[in-house]
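In what follows, structures are represented as structure tokens.
The numbers here are math on the coordinates, done by the rules we state, and not lab data. No experiment lies behind these values; they were computed from the predicted model shown. Cβ atoms are built from the backbone, for glycine too; each structure is taken alone.
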Structure P
Amino acid sequence: MRVGIMGGTFDPIHTAHLVLAEEARERLGLAYVLFMPAGDPWLKVEKPRTPPEVRLRMVALAVASNAFFRASDIEVRRQGPSYTVDTLEALGAKLGPQHELFFLMGLDALAELPRWYRPERVVELCTPVAFSRPGASRDGPEAVVSKLPLLRRKLVLLDGPVLEVSSMEIRRRVAEGRSIRYLVPDAVEQFIRAEGLYTL
């Protein structure tokens with residue numbers, strides 16, 4: 001069984017995350033996609049403004065209407081920095097060898113892969129799937145492959161729908177009192193307003 005994994009800070013989750021996950025699910029024949037908010041993303045220069053439990057709640061609201069999407073609290077529950085390799089090892093042990101893991105990311109995240117903790121092991125444990133993003137260089141994959149040779153036979157590159165949506169832009173719009181309708185699912189927008197997130 002093929003299982004997709006989409007990790008990130010999701011501060012907040014937005015429509016581009018959902019659209020790309022659905023594209024990967026359909027094109028790769030994934031049984032379902034797990035959305036995993038990072039607890040303490042160690043590589044992020046800008047740490048999440050919102051507590052992990054709150055980001056997890058937004059993810060749960062965002063994926064509730066899709067039977068093929070699931071919210072996972074595996075990284076939120078873990079103490080200390082969130083390392084993808086730990087998540088993949090834990091999932092592999094839990095799901096068993098009959099499950100094949102596909103890790104979904106943008107080309108920008110792929111370019112950072114050699115800096116991840118134990119990147120060679122990450123590539124051993126999953127099939128990395130990279131989507132093109134606005135402004136991303138198409139030359140990036142070859143540079144990463146030169147540092148992680150195993151990627152040459154495992155990496156899957158997908159051209160997905162191009163949606164210029166970012167969590168930073170959504171936070172800025174909320175702070176300015178502007179609409180975020182259609183940038184996030186309705187339930188997430190209502191939650192952000194009700195909780196007073198991103199207003200300071």
Structure Q
Amino acid sequence: MKSNCPSCGAELVFKSKISVMTVCEYCNSVIVRHDMNLENLGKVSEIQEDMSPLQVGTTGNYGSKKFEIIGRQKASYSDGFWNEWYIYFSDYTDGWLAEAQGYYMVSVEVKEGVEIPNKNSVKVGLTVQINKIPFSIDDIKEITYIGCEGELPVKSLVGSKALSVDLSGPDNNFCNIVYANDGNFVYLGKYIEFEDFQFKYLRELDGWK
């Protein structure tokens with residue numbers, strides 16, 4: 001879908017039919033899509049760049065599927081921050097590529113038929129069954145979303161807070177549970193080595209080849 005930013009008039013291109021919002025790269029306005037109508041929700045601050053080699057436009061492989069990074073959310077917590085890259089697969093489905101402390105996790109949201117522990121019962125080391133797979137809780141942190149860019153499947157979360165729980169399972173299985181004010185969200189996927197993605201169109205960083 002192509003349209004024009006209602007704030008500055010620049011051309012906007014929604015690559016994914018699943019995306020509901022995008023950030024105009026020219027004026028930083030948050031634009032929400034209602035079918036063919038666009039709503040301007042105001043502006044967001046530019047994300048301060050970090051040492052990530054990834055960027056909107058980077059492509060890669062996940063198993064037999066190719067994907068393109070089309071958006072990003074940035075989350076902060078008491079010890080730092082991490083990037084959640086929104087990816088659009090070659091089979092027209094979507095997912096997330098989380099990048100934190102040198103680890104890379106690809107996951108997709110599980111929207112139905114999954115049971116999760118009560119928020120008040122989660123603790124590091126606890127083993128829980130998610131979709132009949134045993135997962136161990138590795139990390140629990142209070143997070144705040146501090147920035148976004150590109151396309152996203154939800155309205156901008158900037159400024160909102162949540163409890164994020166990371167779990168690991170057998171065969172590099174990964175799970176993330178987000179307890180938020182507007183509901184609970186479950187993402188299942190795998191830990192992947194950087195080299196296995198066969199990335200293209202990475203951001204140029206000093207010292208990288």
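A few notes on this one:
- At a computed 2.2 (distance in nm of label points 7 Å out along Cα→Cβ at positions 31 and 159), which of P, Q: Q
- When volume of the Cα convex hull per residue in Å³, for residues 55-102 alone is computed for each of P, Q, the one that comes out at 73 is Q.
- Origin of the value -12000, where helix-only ellipticity at 222 nm (-39500 (n - 2.57) for each DSSP H run of 4 or more, over all residues; to 500) was derived from one of P, Q: P
- Taking Cα Rg over 2.2 N^0.38 Å, for residues 119-166 alone as the criterion, the top-ranked structure out of P, Q is Q, with the highest value.
- At a computed 20 (relative contact order in percent (Cα under 8 Å, 6 or more apart)), which of P, Q: Q
- Highest-scoring label, criterion being distance in nm of label points 7 Å out along Cα→Cβ at positions 175 and 191, among P, Q: P
- Source structure (of P, Q) for Cα extents along the principal axes in Å, computed value 47, 36, 33: P
- Structure from which 13.9 was derived, mean count of other Cβ atoms within 10 Å over residues 7-14, options P, Q: Q
- Structures P, Q, by mean count of other Cβ atoms within 10 Å over residues 15-22: label with the highest value: P
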